[in-house]
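Q: Below you'll find the structures, each written out as structure tokens.
Every number in this text was worked out from the coordinates using simple rules, so none of it is lab data. This structure is a prediction, so every number in the text was calculated from the model and none was measured. Cβ atoms are built from the backbone, for glycine too; each structure is taken alone.
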Structure 1
Amino acid sequence: MSTTTHAIAAPAPGAPLEQTTIQRRDLRPEDVLIDIAYAGICHSDIHQAQEDWGTAIFPMVPGHEIAGVVAAVGSNVTQYRVGDRVGVGCMVDSCGECEYCQAGTEQFCVKGNVQTYNGVGFDGENTYGGYSKQIVVKDAFVCRIPEGVELDVAAPLLCAGITTYSPLRQWGAGPGKKVAVVGLGGLGHMAVKLAVAMGAEVTVLSQSLKKQEDGKRLGATGYYATGDESTFDVLSGTFDLILNTVSAKLPIDSYLGLLRVGGAMVNVGAPGEPLSYNAFSLLAGNKTLAGSMIGGIAQTQEMLDFCAEHGIGAEIETISAEQVNTAYERVANSDVRYRFVIDTATIGS
């Protein structure tokens, strides 16, 4: 048995998205049915809808930045009730048994976590994401959105928020630390807000100074253009942590030169081509070049609670279902400040 709901889907690789209907499974004992209110548009949605990252599943309903309200719960669900404000991020299941699942890092499940969309569940069924009216999710992969964060600005926290919060926590962003954020986009603007709230001194490194006013408004105390070669001389040996949020190919050695001894550069962006660096850029300063991929469910809840405590939400532009294809074009052209969010009430109308 299943339930029909309205959605926005990519029918084929690179094809314009269109409104359609999909089937959601009936509630299992551990399931939560969510009436989706808002769904953020992540750049990875575009990459997958265009099949940039390998063979994908079509028709595809993208969306892993989901905020809404519980509409029904399965018989074994005790932590959520009808009317609760909840969110769903990048994954909707994992084995629950391996060492990584047991440690609360379900994103590294040895059997592979089940992606919110463009994935296949352990039941063999394809997954469909948040560009829809409703979604059914296992309760262990649902997070509570605290009061104090509105649902529209909360939606992007389920990907952009946790993607930047996790490495900032792991590499110790806080008082006395100097953090550089590379790129002021959907991820970068959240990184600035979060690092500032953690007590770090934050600098934005961007191609130009056109967003400098925004960076300062978000809490950055420094803002430099990487297109100016003198930037790398002026800032040499400055930062404890560099969080790279862009998906462009960068001159890694130049950025590693901005780190203090023992500093780390962490990549959360996903360039389409390999990066290269000189080993001595790491050896000479005992530096680290690392990557980070979202966070586990417990840490995602921690991030949402932190955002509520500090009054943090994403900077958004709310759009209707009919504007999604235009939004995709604008994201590809970096023409959004800083996250598009779909008002799902407009889907199917």
Structure 2
Amino acid sequence: MRKGLHVLLIMMAFILVLAGCGKSAVTPEPSKDAASGAAPAEESAGPITVQHKRGDFTLDKPAVRVVTLEWTYTEDVVALGVQPVGNADNANYKVYVTNEAALDDSVTDIGTRSEPNMEAIAALKPDLIIANADNNKNVYDQLNAIAPTLEFDPYDGEGYTYEKMTTIFNTIAAALGKEDKAKEVLSGLDQHYADAKEKLAAAGKENFHYALTQAFTYQNAASLRMFSDNSVVAGTLNKIGMVNDWQPEKLENYGFSTVGIESLSAVQDSNFIYITQPDDDVFGTAMKNNSVWNGLNFVKENRTYQLGSTTWTFGGPVSSKVLVDGVVEAITK
């Protein structure tokens, strides 16, 4: 009896094992990404809904063929590992936007940022166009008739802040199905900030106070764009512990105040960081005999720092990285 019972138990266990194997083969659990716990990309390839200037924006699937009408968005797309099929004004993009977000030679130039060539765009058969309301709102319907058009307005009354920069970057990433890449880029940028902050501290420059301008000559006088706290420039430098001393009474939409040399007296006890062009020596020979300029404390105490002429002050995460590198080098060398 005991022997028969023993045989029966063995047979029942064998049957249960077979049943378990059959269930596993027929109804497997969906695999998960080890890092995020998300289902594989092919299981969530679309549709995609994001927010843009005109409300909800939906794509049937992640965009692959992208046309960009503003350099900032081009930089964002390239940072996500995608080359646009078309870009506005390739030549000047290559001058002002860092080589770390370089365009391939295969990218088609589709005209200027304010006057894109509709025929050239249509010929590229894009599945997404990224436009800027500042330049393209009057042709939005024409663009949207060619391909779904994602429209942003960075200067909608608050300025192009750091937070807005990252929001736009993440929105573009979602439209391209590149959310994981966006997280990687922004995480790497945060680490870059931490490293830069350590370099400043090691050089005795922690909590470094500054005023930053992009200056040029206009009607034979110096015209200064002084960046305020609602700019991506100030937001970026805040990430490495720097303090912006330019605090105007009124914040402008573009994140800077346009002033003359006389206004610098308000920040003369700060450190002066500036961007000028090689053929426009605003703070050099032109100021040699200027009593206002020569009377400023940061001039007398040699606390002026020049950045590269092509420093892009309206960019995305890659430009923020380059800005930090340029500023840290300038004030610590």
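Q: Given that helix-only ellipticity at 222 nm (-39500 (n - 2.57) for each DSSP H run of 4 or more, over all residues; to 500), derived from a single structure, equals -11500, which label among 1, 2 identifies that structure?
A: This figure was derived from 2.
Q: Here's another thing I want to ask about it. Looking just at FRET efficiency 1/(1 + (r/R0)^6) of positions 193 and 273 (r between Cβ atoms, R0 = 35 Å, to 0.05), which of the labels 1, 2 belongs to the structure with the highest value? Walk me through the numbers on the way to the answer.
A: Working: 1: 0.75; 2: 1.00.
Largest one: structure 2.
Q: FRET efficiency 1/(1 + (r/R0)^6) of positions 121 and 169 (r between Cβ atoms, R0 = 30 Å, to 0.05) was computed and gave 0.55; which structure, 1, 2, did it come from? List each step's numbers first, then the result.
A: Working: 1: 0.55; 2: 0.85.
Clearly, the read-out refers to 1.
Q: Computing volume of the Cα convex hull per residue in Å³ for each of 1, 2, which one ends up highest? Write out the running numbers ahead of the final one.
A: Details: 1: 132; 2: 207.
The maximum falls on structure 2.
Q: While we're looking at this one, here's another question. 1, 2: which one has distance in nm of label points 7 Å out along Cα→Cβ at positions 129 and 161, as calculated, at 1.8?
A: Values: 1: 1.8; 2: 3.1.
Clearly, the read-out refers to 1.
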